[in-house]
Structure formats: C-alpha cells, structure tokens
Structure I
Amino acid sequence: MKKTIHTVANIYLVIAFLCLLALISVLTVEIISRYFLSSSIIWSQEFFSILICWITFLGFGKLVVDREDISITFLVDKLDPVKRKIVNVANAFLLMMTSGVMLVYSINLTINHLNKKTIIMKAPTSWFYAPLVLLLALVVLTSLHHIMLTLKTGKLQEGE
C-alpha cells in the first residue's frame, strides 16, 4: 500500500509540475503578446485559475504523503508510547473521516459542474474541482495507511 500511495503522489507531483510549466509558458506568451502586439490572450485568466487549482491541490498531495505538512508535535512527543499511539490513530482517523466526508461532497460538486462551462474558454467548471477530489482520495488512503502502520508498529516514522 505504501508503494502505491507514493507512486500516486509522485504522479500528482509530475502533473502539478507540468501544470506549472504550462502556467509559466502561457504567462510568458501572454506578457510578450501584450507588450509587443498590444493584444491579450482572452482565455488566459480562466486557464491560469484552473492551473493554480491543479498545482495547489496535487502538489499538496505529495506533501501529505511525505508527511511534510505542518504539524505541532511537542505535546504528543511528551506522551508515553501507548498514549502516543492512541493519539496518532485518533488523529489519522479524524483526518480520514473528515477527508472522506469532504471527498463525497467534492465528488458531488464535480459531477454537478460537468455540464457547466466557463464563460470564455467554455471548459467544464468541474476542472476546478477535480484536483480536490484527487487530493482528498489520496488523503483518505494515506490516513488509512497511517492508521494501519501505527497499529502495527506503534509509531509513524517521518516520511512514511
């Protein structure tokens, strides 16, 4: 399960990186055309908004899997191993449940927006919400893996 989660996170990171390259490329063309040709790419703002959603949510997925997100552990570190295990399982369980609920609602939101289009690009507005669905699915799987790892070993190592 660990290998699968890390593979998915790496794919998310590659997609986020490609979106960043697309954003930089189109932005460069936009700046050059505006400066030299006094013309603007009309759909660029909508495109940038979609790309920023994909970059942010998919890039954060890699952070969650690598456990590089922000956490305050000074209180948990002072607990004895049994209480620390309970807190780690409870934390992962709450994250899994919260992300699961958000996943269900974001899937519904994405489906509801499949037929709605952006004003200029005429792209499905579900493109704004799809990366959130992908992120939350990864968070649920990662939390489930953390629960299983904590119950099995008693601790979560950094980077697991």
Structure II
Amino acid sequence: MKGTMRQQGKVDYIDSTVSAAGALIAMLVVSFIVLHLSYPMALAPLGASCILVFGAHKGLLSQPRHVIGGHLLSTTCAIIILSLLGKSVFSLVFALAFVLFLMALTETMHPPAAASALVAINNEVTWNFLLPIIFGALVVVFISTIYNNAFRARQYPTHWF
C-alpha cells in the first residue's frame, strides 16, 4: 500500500486531561439542553463534535465555521431528504454522500455533522430537531472558546471563518 511511515508521537497527558475536562463541561451543558428538549439522539453527533473541538482544537475541522455550518447544513439537508424519500437505506446513504459533497463545496466539513444527518433520517425527526443540534453546536463552540482560551498554551478558535 502507498503511504509513509507514521512517526510515533508522545502523548501529552496534561493537555489530554485539559481537553477531557473541557469536553466534560461542554457535554454536561449540551446534555441538559438536548434532554430537556426531548432529543437524546442529538447527544452522539454533538459529543463527537466535543472530541474534535476540545481534543483537536487547532484542527481545521474543529473551527466554528465547520462545527456550526456543518451541523446546520447536514441536518437541514437530511430533513429535506427524509421528507422527499422517507426512511430507507437509500435515503441514509444518499444523505451521507450528499452532505459530504455539500460540506466540501461550502468548506464546512465536520464529520460529526454527517452523523447528525444520519441520526435525523434514522429517527425520522421533524424540523424541530434543528433546534437542539444548532443550539448544541453553538454551546460547544461558545464553551470551547471560553475554556480553551483560559489556558496560555491553548487557543480556540484559530479562525472564525
């Protein structure tokens, strides 16, 4: 197979602990919100967003445009696809391919957002599902901005748009 050798890096246990604590705080707040709104299925994609935003806070896919835009675009497209095609294996895989294309086109690539699309179709949600997803994404970005910038060695976001 093609590729290069991967260099073994050192694990920074302090940074990993700081990331885990930030994700814990964000998910506590997000969990309260989405459970209060009766959408527990939103926890999985938003939890995955926390992993990127706190664990890989410098990464391109972790930046606010990608987190918020990706979830908004993916969930909206999935609800439209669900209303047109209903729930089926085809609608699930079509939605995944379609949101991947749209996120690439709009430069809002955020893998957990694709999970939002799959969750939306699989649970046959209504337009009300946008509220916990978008509010959750905004909360994750807000908490990450405050939390990560409280540490001298961390900066989030590296860019907004």
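Quick look at the numbers
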read-out: Parent structure of the calculated result 36, given that percent of Cα pairs over 28 Å apart is the read-out and I, II the choices; value: I
read-out: Structure from which -22500 was derived, helix-only ellipticity at 222 nm (-39500 (n - 2.57) for each DSSP H run of 4 or more, over all residues; to 500), options I, II; value: II
read-out: Structure with the greatest value (metric distance in nm of label points 7 Å out along Cα→Cβ at positions 19 and 67, set I, II); value: I
read-out: Computed 22.4 for mean count of other Cβ atoms within 10 Å over residues 43-50 - originating structure among I, II; value: II
read-out: Which of I, II yields 1.0 [distance in nm of label points 7 Å out along Cα→Cβ at positions 27 and 147, calculated]; value: II
read-out: Which of I, II yields 9.5 [mean count of other Cβ atoms within 10 Å over residues 35-42, calculated]; value: I
read-out: If distance in nm of label points 7 Å out along Cα→Cβ at positions 83 and 115 is computed and equals 2.6, the structure in I, II; value: II
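FYI, it's all coordinate maths here, none of it is from the lab. Since we're looking at a predicted model, the values are computed, not measured. Cβ atoms are built from the backbone, for glycine too; each structure is taken alone.
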